1. Tell me which of 1, 2, 3 gives 29 when you compute relative contact order in percent (Cα under 8 Å, 6 or more apart).
2. If we compute distance in nm of label points 7 Å out along Cα→Cβ at positions 37 and 109 for structures 1, 2, 3, which one ends up with the highest value?
3. Have a look at 1, 2, 3 and say which one yields -25500 for helix-only ellipticity at 222 nm (-39500 (n - 2.57) for each DSSP H run of 4 or more, over all residues; to 500), as calculated.
Structure 1
Amino acid sequence: MMDPVVLAIAAAAAGKGAEVIVSDSSSALGALLRMIRNRLRGVDRESSELDEVISVPGDTARRDALIGALSRELAADPRFAMAVHDQWCRAREELGTSGDFAVRNEVSGSTGTVVQARDIIGGITF
């Protein structure tokens, strides 16, 4: 089963990665994405799977490559995995309380079926 944190990080990277890395150096998400980018780049690569997702956010193949690369790194290094999960907790708090990632749903009056969702990865069929 895929780690839900990895999926959430990939969704956040695709959604706000470029803006956060470039403009918001003090945010928890920016710190997390920089940590992952540096790890995936290693010593002899100019770009990483994270950079690819940020450059073309809607490309599912690039997102899947990021998910695979990050999953392998987390499995290979428990300390890195703990650092990523800890930083994701801070980023999640930040994202859930302010900015474009805040979620607020209101339904009033007479409605039919209502579907509320966020950070969907993959297709939805009704």
Structure 2
Amino acid sequence: MNNPYNEIFETAIALSRQQGYATFDYLPDDRQGYPFVYIGTQQNVDIETKDRTLGKTHIQIDVYAEHDRRSEVMAILEDLQMTISNHQRTDNFIYAVTHGESQMIGDTTSDIPLWHGVLELDIKYY
């Protein structure tokens, strides 16, 4: 049986890589250059209907870059939102992005100051 949540997750990673972004489903070590995309956090909700199970998922996409590349982080977030929204399918399911929001956070957890862009997408599958 195909797992729609995993297919949506894998599709988001594949689309990000197709756009040319260094994309991971884990936080890479310090040797990874900036910017990079991390897709890891996902929450799933089943929606039972009379005939079948539908669902929705919430995926968080994180983009990290040096402090002087804020506009690039924002451009990546916007590009990924549009790319994932417009794609609308996995191998076995059709999906729709129903809500998206983003934020920019100053990040001082490494040796250099960073921008941490966060894109949160709510996605329903059919």
Structure 3
Amino acid sequence: MLGSQSLTEFRGIVPAAMIAGLTPVEIKEATYQAVAYLGIARIYPFIVALNEVLRAQGSKAATDLAVHLFLAAQGGCEPQLTSHAHANMRIGNDRHFLITVASQCMPYIGYPRTLNALRCVDEAANSM
């Protein structure tokens, strides 16, 4: 759908994919990976549409993950980051997943903030 620029069909298939068992994170990952092949100009409308569909679906997991990553990138928010890591784990974004996501953000947020995020994830996991 992305390659053929079928935006209307994409909007319809995302909820069906979630019903079939795909998570919002998996759908976002597949959409983001298309950028390398199709370019941001062709994929950006799909990213916007995906976010709209997920908001309409009430995707708590995607929203909580985004806030968690915003706090990690900000730095200096470790108490809040730990709290959001805990909230993510309660809704299904487990420790391994949060570590993977934080590790993939390292080139963008830097090594020190990534280490802080990893520590916060471990603190949250240990408190559960």
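We did not get these values from a lab; they are worked out from the coordinates using the rules stated. Since we're looking at a predicted model, the values are computed, not measured. Cβ atoms are built from the backbone, for glycine too; each structure is taken alone.
1. Source structure: 1.
2. Checked 1, 2, 3; max of distance in nm of label points 7 Å out along Cα→Cβ at positions 37 and 109 sits with 1.
3. 3
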